Structure 1
Amino acid sequence: MFDSNIYEIFDSLEDGITIIDVKGRIVFLNKKAQKLDNIDLNEVIGRHILEVYPSLSQRTSTLLSVLETGEIIKDNTQSFINFKGQKITTVNTTLPIIKNDKLVGAIEISRDLTNVKKITDELLNLKNQLTIKRESKDIERKLYTFMDIIGESNEILSVKNIAIKASNSSSPVFIYGETGVGKELFVQAIHSASNRNTGPFIAQNCAAVPEQLLEGILFGTVKGSFTGSEDRPGLLELADGGTLYLDELNSMPLSLQAKLLRVIQDGVIRRVGDVKEKKVNVRFIASTNVHPEKCLNQGLIRKDLYYRLNVISIEIPELKKRKSDIPLLVKHFIKKYSTKLNKDNMQICEEAMDCFINYNWPGNIRELEHIIESILNLKEDNIITLNDLPEHIRICKEFSLQTCIEQYEKKLIEDTLKLCDNNVSLTAKKLNIPRQTLQYKIKKYFGNVMK
């Protein structure tokens, strides 16, 4: 069906390749497909696809469907049981093979999602169990409240004020903030202060699940909606009467965003593969760590969905824009991890605190917390000094303009000397300065005069 060198190329691919002829018999499985399905090509060559994968049928096999219709099937999620009884989940693209204008077979490219599907199913079942237990008051999940949001700066007080008002509403909320600013803390606080606080709080990061599985996780599935599927409620059902938080909304496929928009507008869901609809009462909160305007310009979020979610808009400031809160946060995290690590009376010196204040914190509050946790794990005495701080924070202490110029000049001379094998005359020529001037600067910065 293909030249032999093509099969060699197929064997080198990371995705599984399965080829059948026009009668549905297996012609080829590349090494990845053999490993994925735990079968040997010699065991299955020439056997019908349904004999090797008995859980499939003429209707559910994408390869056989393509043989019948001659049309391409893209990004189809399929769970099946191979002839050794193992359950496999893949996302497939299946194409007809045409030779001399005649259909001669079909080829399928499969990406293994077995482990991801297993993990997401376990997480979904766990969320379901937690929701049921919470409803039966067997357990109480501790969610953050507005009291847990540390800060007295005008920037954070302004945001808290908007969030408190949002908690008195049932309208959707859209939150933007860089990674590590504390978006979920605000979301949980809004839920905790709302009249839905006795209902479920469900959070889902849209980037954490392959897009082929996200629809089933959100909307749920019915048995037989695709091969291997089961009757299972989705997060929209689990969040009924409470709050559903969708983080990194910009990672959700646009087709799924359209279905989510209908749920927000009509309050109606339909499980994947089901014909019945169900009403749900869910309060939606969504967030991104990319600016909404950028998401819209790049087509990552549908405009109609954004405008529907952006009824109440909250932008959480970066830590570098609320530096007056840093001492409060530092003391809070020192207290938190002192208690956790059984270390008494931990303090921080003024110089170290100044470094924390002057640093720009690209990882925001999460970075600050992790650094303090790391320091306290290694501390033997009870005061955090300059030497305990990571080097990249220590060197960020504010310098005068003169100091910055001198540091740059020293580095430039050092690099040029290395380039010129420590030849002072050649270095001076490259730097376009007199040799005597260079010797003076070498003595100043390095303590010796080179010849």
Structure 2
Amino acid sequence: MVETAYATAFDLRGAIVRREVSAVEVVSATLERLEKLEPHLNAFVTLTPELALEAAREADATLARGEEPGALHGLPLSVKDLIDVGGVRTTFGSRLMAGNIAAADAPSVERVRAAGACIIGKSTTTEFGCKAGGGDSPLTGVTRNAWDLERTTGGSSAGAATSVAAGLTPFALGTDGGGSTRIPASLCGVFGIKGQFGRVPFFPTSATPTLAHVGVLSRTVRDGALLLGVISGFDARDPASVAGPVPDFLAACEEPVEGMRVAWSPTLGYARPEPEVVELAERAALSFEELGCSVELVEEVMKDPVDLWSAEFYAGVGTRLKDALHGSPDLMDPAVVEVLEPALDQTIDEYYAKVFERYALREEVRRFFESFDLLLTPTLPVAAFGAGVDIPPQVFDRNVVSWVYYTYPFNLTGNPAASVPCGFTAEGLPVGLQVVGATHRETDVLRAAAAFEEAHPWARRRPDLPL
């Protein structure tokens, strides 16, 4: 029997295709491990064992018929509960939507199912994806970090990140509207990437349609590249969908990084990170010199665009939830209500002034990447803090998302960005390095992340879990 826990997607798929193990055996072992870990992690809102086993049986039947296996043939996968799986609940982590059944698959789900993936369940999210810190929601309670069950996963792709860290599945689908893939990736010690805005189609339309990305979380860079490649590509239902061929993300992982121009910015010009986090991220950034890159310190990349992000994100969600905010706020997370209500008070003049500032920011970042191929920063200012805590205790004067500093700017600009594990604190908590590429240059992000992973492998280190 092939060991499924912590196996890479490539190893698992290879074993299934060579018929060393059946897809049904892989999915059954995953579900058995899930049953043992879920009481500790609380990573799922809805489990779909029959859906997964049905897909696994079809994967085995495909091989028996001598047909070509899919790119994700027989691989277990989870889907964040902001992404629709047809016939399954999409609750958005909210009691307001606890009975909402999705009418059809989202484009990303259509594609993973067509590629042979076996969906084991819907992973937890903060309510409507509105919090970066606590990893909790009124509907599902607190999701816990596999590295320390008393610590937060971060949000909003909380269950996706901690379940991948726990070796349940090699990868997972998340979302990212202000960092919601990269934040929990950093805190849970896994790889997380959002492609160029529109690279992965988003439908039904998000409440934050100019910010939202479908993201990927995985234990290795190449597994992430595999999944990102499957879900990418034009879809007419998403007006922002990127047309044209999808880059070869897997091939990019094999490309050398020698000669790349790298900017290292410890604060972007405004962040207030913990010294230990900066030390680990800086060591990782400077290691790119050993890989043949030029690395330049850039203290200020931009002014803090948090007001631009907040105006767009919270106005969108607040408008969608206006009736609930006025009629049944008691059913919602108080921290979410607190940030949504002021967003609805802005005038049209105030809103559009920020829209035009956002376009200016995009141009500023575009010019920045004329001088550099990559921008490296810490992914977050801190390592994991208390489970269920919304804002790190060492961060002041910031709200449930604005404390993340480094991630939301690149939802405003749409640049591809990833979080790569780059070390552990003295307390044994993971820290992430953010890798940002120029517009449409996911290949640069992936080649850099893969090169760093090869030089400083992290997937061999595993959390101590109560099994």
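Which one of 1, 2 has relative contact order in percent (Cα under 8 Å, 6 or more apart), as calculated from the coordinates, equal to 12? For relative contact order in percent (Cα under 8 Å, 6 or more apart), the value 12 is produced by structure 1. For the read-out helix-only ellipticity at 222 nm (-39500 (n - 2.57) for each DSSP H run of 4 or more, over all residues; to 500), a value of -11000 was computed from one structure; give its label from 1, 2. For helix-only ellipticity at 222 nm (-39500 (n - 2.57) for each DSSP H run of 4 or more, over all residues; to 500), the value -11000 is produced by structure 2. For distance in nm of label points 7 Å out along Cα→Cβ at positions 20 and 36, the highest value in the series 1, 2 is held by structure 2. One of 1, 2 was used to calculate Cα Rg over 2.2 N^0.38 Å, giving 0.90; which? Of the structures listed, the value fits 2.
Only the coordinates and a few stated rules stand behind these numbers; no lab work does. This is a predicted model, so every value here is computed, not measured. Cβ atoms are built from the backbone, for glycine too; each structure is taken alone.
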